[in-house]
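Following are the structures in question.
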Structure I
Amino acid sequence: MNPDRPIVRIERLTKRFGQVVAVDEVSLEIQANEFFALLGPSGCGKTTLLRMLAGFDSPSAGGILIDGDDMASVAPNRRPVNMVFQSYAVFPHMSVADNVAYGLMVSGVPRSEIAPRVAQALAMVRLENFETRKPDQLSGGQRQRVALARALVKRPKVLLLDEPLSALDRKLREEMQLELVRLQHEVGITFVIVTHDQEEALSMADRIAVMDRGRLLQIAPPQELYESPNCHMVADFIGKMNLFQGRILTADGNRIRVAADGLGEIELSDQRPLSGEVSIAVRPEKIRLSLERPADGSIALPGKVAQLAYFGDTSQLYVDGDQGIRIVCHRSNLSRTARAPFALGDRCWVSLDPADCLVLAD
């Protein structure tokens, strides 16, 4: 493995199914020992891209290199990758140890090596004392660990994970997210995960590639992707976002004036040469609510609380502004006993700092 080159290089990769373009000229690089996520809505092409990496689907055009080697003529079982499926795909009639050993046995690994490698793989996923159990004696999370051990025991250069946690309940899914990150750090190989769950990708990945309709929209670390989305679709798909339509009035250096629906004329900082129609985006947690108009120079709008949603640690408030727009605001519930400061129908002021506003030009 050459540390100076990416472990995976995808070059203008395209996949067509008849007239449908599932993956449309995607190019990206994945580094060695990176936890990389392919994120997007159902049907965006992310699973098809993963299947081409694994060799289960052949590209219509473009190429894939893994550790510098062209995969065009390499069969799935000869590629330096292994895949963990959404359905686990463990053999129900085999014990845990036999499930993990199966790939080594069919690959012709000497029998003397199999037992210690199986023990090592089970220790990685914390199933040391489960060797003799059958899959129907395990929980969903434990069966997923067996699938991970079976993939890791072959020591692939890249581990591919196709929605591996989607069948688990929320609490177990969160626990397994931490386990996957721990495991990736310990084994030191590249993980590529496909998911439609934004929180899952944000909490686990070093970098995230967002796809839509077969095309790659943005690749960035989680914080950059969340705080600085590069287009309307990414902004709307990652977390929650308030979006206001607007039009550039003037642009002078790094300052622009925008006429935004419901916000009026506002001045923002942006160094791009912008003109015409834009969207103003601001995250709900960046918005403040108050009973009196704030005097700090922020953008302030009067309105009325139209809906409330309580989530335990946070509450989500929907405020209908007097200018005809609806604004979503998140508030942390910091006290167990304190009365909620805003109730349905309350008049209030919504305020936002111009520094927290993004200008999206698409």
Structure II
Amino acid sequence: MRERVLKECLRDWRMEREELQKYLGTEDMSVVEAMQKIDRNAKGILYIVDEQEHLLGSLTDGDIRRWIIRTGDLTGRASDMMYRAVRFLTDDDRGKAADAMRRWQINSIPITDQKRQVTNIVIRSERSGEKDRKRKDALKGIPVIVMAGGKGTRLYPYTKILPKPLIPIGDVPILERILNAFCEYGADEFYLTVNYRKEMIRSYFSEQKVSYRLHYVEEDKALGTAGSIGYINEVFEGPVIITNCDTLIESDYGKMMEHHRQSQNGMTVVSSLKNTTIPYGVIHSGEDGAVSDIEEKPKLSYFINTGMYIVDPEYLEAIPKGEFFHMTDLAAKLIGEGVQVGMYPISESSFLDMGEFEEMKKMEERISGRAK
């Protein structure tokens, strides 16, 4: 009986060729390419191989994040940042994969032949209960401030009827989705800064059965993305998360908080990779207008501000009360005073924005597709 079950498990482990390629990368793969491929396989890792698919190393989303934070270089290659002492098993030992992953505390392991050519990758399926246990206390006791007072003029005429925080994505308002995402990591204390159609926001949440506490911070005029925070009288004892009400960040909030603390940042800006293609041929020229090259539709990559921040409580005092003030103004002020302001990079697909019609449509398609 035991042998039959083991054979069935081994049969399940053997990946088809197309599936195997999702987890393999090359040495010359760029940071951007590696992030995109890791996004697509959704397992947080690539195994780096040569042209004959001999195993050279591994590259995780954490390796890439550390590289970007340390160097700020988006032109780096997989060979610059990969882990070379990668764990693996040979075909003869593939039956020991489950025990090896448990012993080494890893979630996947490549299987190779005697020449170290990758023939298979075994991935441990983590039960949802295990994921929940890892998440549920990560943000316990961490207050979350959501900036929900804007008019959302870019979403007019929707916002002529509803305040932006109550615009539904699928069948759930964007603000409720944001709060639920934080709750998955144990957050249970939220401060909503409100202004435009604030009564509708209050009314909606008063009718919902929620497991968290909501505090409303009212502003009587537009105060930017940070000005209303000055009205919060609570004295916070630890880091505070501040976020916009029109973006969903699908990343590990626990790891963000851990990075903020370990890096000793006074403020951490969550940043997302953004790839932009120039829809024209770009001319490169030298002296006297001599054309050296015409580059067709080049792709540019940047890290952009997602509108989510982690801030140590003492620096919130730098926000003036009742004055127009943005979070970017706070970042500039802290940098000017010598306070360490860092970033936490996430992939492009981890950042969902509904600030404009086209982006809102993409967000709806993404979420509705996931629900099917």
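Rule-based calculations on the coordinates, nothing more; no lab input. Just so we're clear, the structure is a prediction, and the values are computed from it rather than from any experiment. Cβ atoms are built from the backbone, for glycine too; each structure is taken alone.
General remarks:
- Ranking I, II by mean count of other Cβ atoms within 10 Å over residues 56-63, the structure that comes out highest: II
- Computed -7000 for helix-only ellipticity at 222 nm (-39500 (n - 2.57) for each DSSP H run of 4 or more, over all residues; to 500) - originating structure among I, II: I
- Here FRET efficiency 1/(1 + (r/R0)^6) of positions 64 and 296 (r between Cβ atoms, R0 = 35 Å, to 0.05) was derived from just one of the structures I, II, and that gives 0.80; the source is II.
- Parent structure of the calculated result 22.5, given that mean count of other Cβ atoms within 10 Å over residues 224-231 is the read-out and I, II the choices: II
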